Structure P
Amino acid sequence: MTISRLLQGSKLGPEEIERLKSAYRLALRRLCLVDRNDPIAEIVAREIIEIGATGVRDPAEISRIAVEQLGIGRPPSV
C-alpha cells in the first residue's frame with residue numbers, strides 16, 4: 001500500500017498512522033481507484049499525509065478534503 005511506504009520511519013504514533021491509512025482507503029474508494037501502484041494513488045497518499053499534518057483528525061473529513069483539493073473525479077465545468 002502506497003501510504004504505508006510513505007509513512008515508514010515517520011514519527012507519527014500508531015493511532016495517527018491508522019487514521020491516515022483509513023482516510024487513504026476512503027479517498028481511494030471515493031475515486032474508484034483500485035490499483036495502489038497507480039501514480040494517482042501516490043498523489044492521494046501524499047495529500048492525505050499533508051492534510052493529516054494540519055490537525056484534521058477525522059478520516060472521513062481528511063478524505064473529503066483530499067479529494068476536493070486534488071479536484072479528481074469532478075465533472076467538468078460547463
Structure Q
Amino acid sequence: METYRDLNNDSGVSAYEISNDSITVRFKTGAAYLYNYASTGVPDIEEMKRLAKSGDGLNSYIGRKVKGNYAKRLA
C-alpha cells in the first residue's frame with residue numbers, strides 16, 4: 001500500500017492501493033476496505049483514485065458520497 005499524503009493533515013485515511021477496477025483504503029483506525037466498480041460505481045472509484053493520488057479529500061469524499069458502498073472489509 002502507498003502512504004496517503006494527507007496534505008492538510010486532517011484525514012482519517014492512512015494508505016491506499018489502486019488496481020484497475022478498485023481501490024483499497026486503509027484508515028488510521030486500522031480498518032481497511034475494498035471498493036470496486038461493482039459495489040461503488042465507476043465514476044466514484046475513478047474519483048477516489050484521483051483523490052488518493054492527490055493526497056487530499058479522499059476521507060471526506062468517502063464520507064459524503066460512498067459511505068457503506070464497499071465490496072469487502074479487509075481488516
Given that relative contact order in percent (Cα under 8 Å, 6 or more apart), derived from a single structure, equals 32, which label among P, Q identifies that structure?
Q
Supply the structure label, taken from P, Q, corresponding to helix-only ellipticity at 222 nm (-39500 (n - 2.57) for each DSSP H run of 4 or more, over all residues; to 500) with the calculated value -7000.
Q
Identify the structure, out of P, Q, from whose coordinates semi-axes √(5λ) of the Cα gyration tensor in Å was calculated to give 17, 13, 11.
Q
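The numbers here are math on the coordinates, done by the rules we state, and not lab data. Not measured: the values here are computed from a predicted model.
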